[in-house]
Structure P
Amino acid sequence: MKKDFFTYQAQTTSTPLAMEVSYAKGSFIYDTSHKKYLDFVAGVSACSLGHQHPRVINAIKEQVDSYLHVMVYGEYILKPAVTLTKLLAEHLPFPLQKTYLTNSGTEAIEGALKLARRATGRSQIITAKKAYHGNTMGAMSVMGFEERKQAFRPLIPDVNYITFNQEEELSLITTKTAAVILETIQGGAGFITPVNDYLKKVRNRCSEVGALLILDEIQPGFGRTGKLFGFMHYDIVPDIVVMGKGMGGGMPIGAFTTDTKTMNLLQDNPKLGHITTFGGNPVIAAAALATLQEITESDVMAASLEKEKLFRSLLIHPLIKEIRGTGLMLAIMTPSEDITSKAILRCQEAGVILFWLLFEPKAIRITPPLTISEEEIKMGCDIILSILDEIHTDID
C-alpha cells in the first residue's frame, strides 16, 4: 500500500508522514499494525466531534438510504441542506441569515470574495500579512505569505495588505475597498488572537467607508474557541462569515453566510453568479446538521475552555516558551524549528499525533476533537512532556 501511495496518489510534500490507517474511533487513530495514536490534531480541526461520532454516522447512514446527489446546487429542495441552513441562521446574529453551501472552506472564500465585489461594485480586497484562506487562485491571492505564492503568479490583482492587530494601518481601508478579509484568529501565522478591540475597530472602519468585512471562521468556527464562532468573543458581526473544517464533523463542506439582500445578488446580473454541482450534497449536509446539533445541544463548546485551562496547566516545560490560541485551538511555541519538528515526529512515534502550522515553524499544533476527555488530555500531555525532556537532554 505504501508503494502504491507514493506511485499513484499525489502528495503535497516530499516527506509525508505516510501512516497507513486501519480505523479511527473517538480520540484515537489506529494503524494497520494495530498501534493506536491519540489524536491531538483532529484532521487539522475538521473532526470536531472525534472519529465515528454516533450522531454523525447515523445521520449519514439514514441519508444514504434515502438519496445521494440529485441536482446541482440550489435547484431542488433537499431537507438536510434546508434544515442545516435554517439552524445556522438561528444561531448566528442578525442579519446573517442566508447561507450558501460549498464543498470546502476554500471554495466558500472564493464565493465570499466574488460576492463582496458584486455587492460593492469595487475591486480592492484588503487582507492581512501572514493570512491563510486556502490554496485556490482567489484564496491564494489573499494569502499573506509571498513564499508560497510566487511560483503561481500572476494572481488576482488589486489586493493590498495590512498587519493583523496594527490599528494604525486601518486608514488603508478606503472607499475603494470592496472588502477586508481576516481570519478571526490567524491560523497559519501561529494562532494569533486579536487584541485591543482590533476586530471592532476594523468593523467600524469598514462601516465608515462602505467596505464589507469578511471573517474567515474556517478553523475557529463550530465550537473550537468556546463559542460557535470565534467572532462571538469580540462583540462584532461581520458582513460575511466563512466556515468549513469542523462544520462537517469529518466530512467535506464549507459555507458562507450573509444577509438575504446581499446573498440574493448571486441570483441575477448575471444568473448563476456562483454555482457548484456538489455543494449542499445531502449526505454531507446531513453530517453537518448532526454536527451542529450536537455542538449546540451539548456542553462541548463550554468544555473546550475548561480543557484549554487543563492544557495550559499541564504543558509547562523549559522548551515551551508560550502557548497561543483559545479553547481547543492551541499552539505550543518552542525555541526553534528543529525542536518543533523533533517533538512532532517523536510524539507520533510515542503515540500522540501533533502537527505543524503553515507559516510559523516554531509552533506545534494542538487542535484535538472537542469531545476529547480530560484523561486523554493528561495522557497526551504526559507523552509530550516526556519527549520534550528527551530533546532537552539532547540539547544539554
Structure Q
Amino acid sequence: MSSPEQWTHPEPGVGPAATAAAPTAEQVIAGLRATSEGGPELVQLLTPEGERVPNPEWDRYVADITADDLRGLYRDMVLTRRIDREGNALQRQGQLGIWVPLLGQEAAQIGAGRALKPQDMAFPSYREHGVAWCKDVAPSDLLGIFRGTDHGSWDPIAKRFHLYTIVIGNQVLNAAGYAMGQRFEGKVGDDDGEATMVFFGDGATSQGDVHEGFVWASVYDAPLVFFCQNNQWAISEPTERQSRLPLYQRARGYGFPGIRVDGNDVLATLAVSRWALSECRHGNGPVLIEAFTYRMDAHTTTDDPSRYRLTDELEAWKLKDPIERVRVHLVRHEQADKEFFDSVQAESDQLAAELREFCVNMPDPPKERIFSQVYEDGNPVLAAQRDTYLSYASGFEGGDH
C-alpha cells in the first residue's frame, strides 16, 4: 500500500517518485490521502467536527482565549469570507479586472493575523485579505488593486502591513531585508520586541526569491516568520509535484525550525503563530510555518480549477471548513446562540453592501497620474510624453470613441 511519504520518497521496489508527467494511479491515491490527512506532525487543536483536542505543548499559547475571543475569531472569518465572495462577484460583473479568492483559507489568515502585535510588520502576497482585515486595512482599500486604479491605498508603515506583491515570492526578500533591519537596530530581545511575518503560497516555494530569503534570514538571525499557506495547488500544479519533502521540513536545511499546522483550525494557527512570533521577537531567529489548508475556489478569477483537480477532492475539504468547525464548537458548548449568528450575518450583509457601493462608484483616476507617479522628480522626456498623450486623449473626450 502506498503512503503519503512514498508519494515523494518511495521505498525500493515501490516505484518512482512523482516526477513524471503522468503519475500512476497509486501515486494519485497516495497524494490525495496526504492532502486529506496532513501527516502525524500536524498541530491541531480543533477538529473538523468542532471538538477541542487537548495539547499541553500548544494549549498554553491560547490559554487566554475566552468564549468572547472565539466568537471574535468566528466573526473575523465570516466577514473575511464575505469580503472575498463580494470581490469575486464584483469581478464577474465587470467591476474588477481580476480577483484572487481566499475561500477556505480564512482560519490560516485570521489565526496568523490576530497573533501579530501592533509593532509587528506583515508582508502579504496578493491573497491576504484576511490578514489585511486584522491589520485594520479597510476592505475598500483593496479594490483599487484589482480594478487597476492604484497599487493599494493604505499607508504600509502606519498599518504595519505592506502593499500587496504580485510577483511570486518577491515579498519574501522584502520581508527578509526589513527583518534584518529590525535586528540591526536592536528591536528584538524581549516581549516588547518587533517581529515580521511574510505570507506566501506553496507555489512560491519553487521560486528563488523565497530560498534567498531563507538564506539571508537564517545567517542574520532575522526575526522573520515565514508563513506558507499550503493550499495544495500552485495554480494547476499540486504540491507533490514541487517538493520531495513536506514543505515545513525545508527549514531544516537552512538551520531554523519548521512546523506544520492545520491551516483550517484558527485556534491552532493562532497558537503556532504566537509561538513563532515570540521566538523571533526574543531574537531566536526565523521560523517557517506551513499552514496546511486548501483553496476551495480558483487560483484567480481567470482560472478554471475543474481542468486540473477532482471534484471528490474539493468535496472532502468542504467537510473541513474552517468556519463551520468553530460554529459547531460554539453551539456545542453553548457559547453562542442564534442571536449572535444572526447578528454576524447581518453585519456581513451590511459590509458587502458597503463594499459594492464603494466599488461601483469608484472614480477613474486622472490620466495624468500615470506620469506623475513614475518619478519623484520629473524630467523633460517624461514631460514631453505626458503632454503628447494628454493632447491625444483629449481628442476623445465627449466623442463617440
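Taken together, the values in this text are just the output of simple stated rules run on the coordinates, not laboratory data. Bear in mind that the values here come from a model prediction, so they are computed numbers and not experimental data. Cβ atoms are built from the backbone, for glycine too; each structure is taken alone.
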Comparing P, Q, where is mean count of other Cβ atoms within 10 Å over residues 117-124 highest? Q
Suppose mean projected area of the Cα convex hull in nm², for residues 165-212 alone works out to 3.7; of P, Q, which structure was it derived from? Q
Can you say which of P, Q returns 63, 55, 44 when Cα extents along the principal axes in Å is computed? P
For distance in nm of label points 7 Å out along Cα→Cβ at positions 293 and 349, the calculated result is 4.6, so let me know which of P, Q that is. P
-13500 is what came out when helix-only ellipticity at 222 nm (-39500 (n - 2.57) for each DSSP H run of 4 or more, over all residues; to 500) was calculated for one structure; which of P, Q is it? Q
